[in-house]
Structure P
Amino acid sequence: MKTLDGTTMSAQDATESVGSALRIAPGFVATAVDETTGVETTIEAHYLAERGRYVITTIVNRAIAPDFSEYQLKHAAPQAILQVAIPHCVALLLDDNPDAKWTTVADLTTADGRIIPPWMAQAVVKRGMKDERWQVIEILYGTAALADLPPVKLIALELEVPERTASDWIQKARAAGWLVGMTSNVGRPASG
């Protein structure tokens, strides 16, 4: 994961505010190597506020092995690279302390690929946890929407709630002033 100027991506590179508590990198360059097919794919993506997500602007496929797959070279899967890259570009503060440091969503992601630790997911689904719930909804929604993935499905999976509940929480979070600058065109509509 690199910034647009070629340095390694970090939480400090997330300089653009999105939503009420997130910052994102304005763009990035990500490369994936498939040793099996002998193909390297590099994408460049930029955040477009009018679309509320990252948009891939460049795709470069390159053969890196003498016995590379011509088919794979012609048919890249840039969406998968985008999905893996986005958590490195989204940063948040985990603490209200003035000395708190920004951290990326990738730093939060657990070994089993979950973004929110199970203890946090269990806590935010309890009654009376509205602000905490909306903050988690914003993190999950932002991560999905910025990658052009269905936020309802990710929220339902991460919080272990039905998709109908996830959709309802998205609508309520948006009505409460969260999710500003983020929209999703994927999956079930969630009023935005």
Structure Q
Amino acid sequence: MTNGSLNSYRFSFWLPLFAILLMLIPVFIWSAFMSLAKVTGIAVLILLLVALRKWFAAARLINNRKERIQLSTNDLYSLNQLLPGFKNWSSLDQRILKDQLGLFLAEVYFSGEWTKAEQFNFGIAVSLALWDTGYSNKQHWQACRAPQGQVFLAHAEQTLFNLPQFPMQQGSLKDMLSADSIVAIKKSLLDIL
């Protein structure tokens, strides 16, 4: 999370401040300064929220993380057209695919002649292929188009991917994950990851 740069989080300032304020609360209660103890407790809460906000902002900046793209209504309509059985999936599986697709589209750099639909299709295919492997950071991926219409990643030019034919008629998620085109992409990705 920190990439070795703890100084930008300024823990040396925040942690002693919280320790002092938290130690003051029982002292104020013991001294019968209840209102001062309450004010100190509220100050700890507000300062903790401020510190967390600063820490998360520093983590995003240091790690160069990109925010997930929120799929628009048009994107969701396209997703339902490309995967007709998608609307029958569980709400959890639908959310996972939308989140993974949004992360893929935000992180991967596309070079060459790509249409938005082709990027979207490739994102769906990769999200399904890596479904059960968990999240992996794809910020270093550069997806390129091969002259034959295939796709390859710049760091593994020898591995070519054929995009699946959409719409995919398999209804359930299990059937879709076992489709030949998705299994082929999964095997190729696992070999290069």
Structure R
Amino acid sequence: MNEDELARVVTAGLEKSMNRMTEVSPGAWKLAGVRVYGGEARGTIRCAERAGRPAAAIRIKIKGAVPFVTAILFDPGDIKHISRCFAEELYYGPICEEQPDVTVIEIGNILLNALANALLRAFGKSAVPSVPAHFQGDCAAVERWLGAGPGLFTIVSARFTMEREGRSAGAEILGFLPPALRSPE
């Protein structure tokens, strides 16, 4: 499967998930674009648009014969807006001072599982996702926490927006696929 085909599969899976989220939540969830390319995790996470600013991430590790990492990166200042785009009210509040509203973790669970399922179907693989986890820090700390490791990956990058009551925020869904995942068994 080449990069364009992989981008189409991921786009279809994420659009379906975001359309459902728009139908059942007070916010509008829109996929802005999907890119698949080769590169290092470090360059992707430390991109110019995030340089010098704090970042927040939700991560799910996909555990199987060929494990890989998926994540959503967003601005920690958008946490309350992101939660309000999904739930009418903030039902649960923060888990603790260092953690976001549990709603953001659930959003990560939904979207990252949509990405993982699309990828696993595309490669004819099966695996088990971890429980979603949250982290905040600078880009270097986020990079270490994600644990994608050194080396070259096929990187899936899906940018999306969440909009409610005239306010919009953006985020990026990432998948770091090791070469072995794309290799036939």
For 0.98 (Cα Rg over 2.2 N^0.38 Å, calculated) the corresponding structure among P, Q, R: R
Structures P, Q, R, by mean count of other Cβ atoms within 10 Å over residues 126-133: label with the highest value: Q
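Computed from the coordinates by the stated procedures, all read-outs in this text should not be read as laboratory data. Only a predicted model underlies this, so the values are computations on that prediction, with no experimental measurement involved. Cβ atoms are built from the backbone, for glycine too; each structure is taken alone.
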